[in-house]
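Down below are the structures I want you to see.
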Structure P
Amino acid sequence: MIIGLGIDVQAENRIRKLEKRYGELLITEIFTKKEWNQAHGSIFSNPYKILTNKFSFKESVSKALGTGISGFKFADIEIIGNASNPRIKFYNRASEIYKEKQVDYESTSSTYCDGIVFTQVIFWRK
């Protein structure tokens, strides 16, 4: 049974603008150090594409939780792995909300085209 559904659309240039405006604050408030390092750790990939995907997934997760970003920071949701197989980790209040929902498993999906990322997260209970 579906107990949570979240979808989101983000533009890559939004993350570029946020980085220029807030710099290192993005690491503590929106992204974890692990996410930031993953995005900037490869010379073969576009870090803004990776960060946009992670940001969009965080939005989708918050919607699937049914709370939006309320009572916790974006950095309390960590998106690990790549766009085709992301793993979601929860910290602090976000972790408590996730446990309260009694999620058995989640499904994720994303696509990217011309600087735009679309993500979807579904929470399931057996």
Structure Q
Amino acid sequence: MKRSERSDAEIQLSKQVVQTFLSVRAEHKCEYCGLDFFASVSNYCLWQKDHIVPIKHGDTDEMSNYAAACFPCNVVFKAQWNPKNHTGSDASREQLVAVTRDYIAGKRLQAELHFESQRKMVRWNR
């Protein structure tokens, strides 16, 4: 059945099944930073489906290329970064997630250093 032939209800159910599978596989945490999606409503609202290797870099729209990610990891830190440029084309899903996790940790550290310098500049003392 083509996507255009599926009803809105079928599409919504399909999305829910994918989200549930990803959440369970990731133990309800961001696969990159470990944020617990069920710790709070705010955390839950940050939950997204990430393409580990972006589609535009030639990977597929399949479950093996999906990761559960929080908004900051997916959009702010990772964006269109391609882990296959650092692992090779035959890397496993686990290797791709691990190299992405390391990349994001480095980007987070850069952001934290910038954040702290901004706080000092405005003399934030709370």
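Any read-out appearing in this document is the output of simple, stated calculations on the displayed coordinates, not a laboratory observation. Model, not experiment: these values are computed from the prediction. Cβ atoms are built from the backbone, for glycine too; each structure is taken alone.
Some points to look at:
- Structure (P, Q) behind the derived value -12500 of helix-only ellipticity at 222 nm (-39500 (n - 2.57) for each DSSP H run of 4 or more, over all residues; to 500): P
- Entry that produces 38 once relative contact order in percent (Cα under 8 Å, 6 or more apart) is calculated, selected from P, Q: P
- Answer label among P, Q for the case where semi-axes √(5λ) of the Cα gyration tensor in Å, calculated from the coordinates, equals 24, 16, 12: P
- When P(r) over Cα pairs in 10 Å bins from 0, in percent, for residues 45-108 alone is computed for each of P, Q, the one that comes out at 24, 61, 16, 0 is Q.
- Which of P, Q yields 12.4 [mean count of other Cβ atoms within 10 Å over residues 21-28, calculated]: P
- With mean count of other Cβ atoms within 10 Å over residues 53-60 derived as 26.1, matching label from P, Q: P
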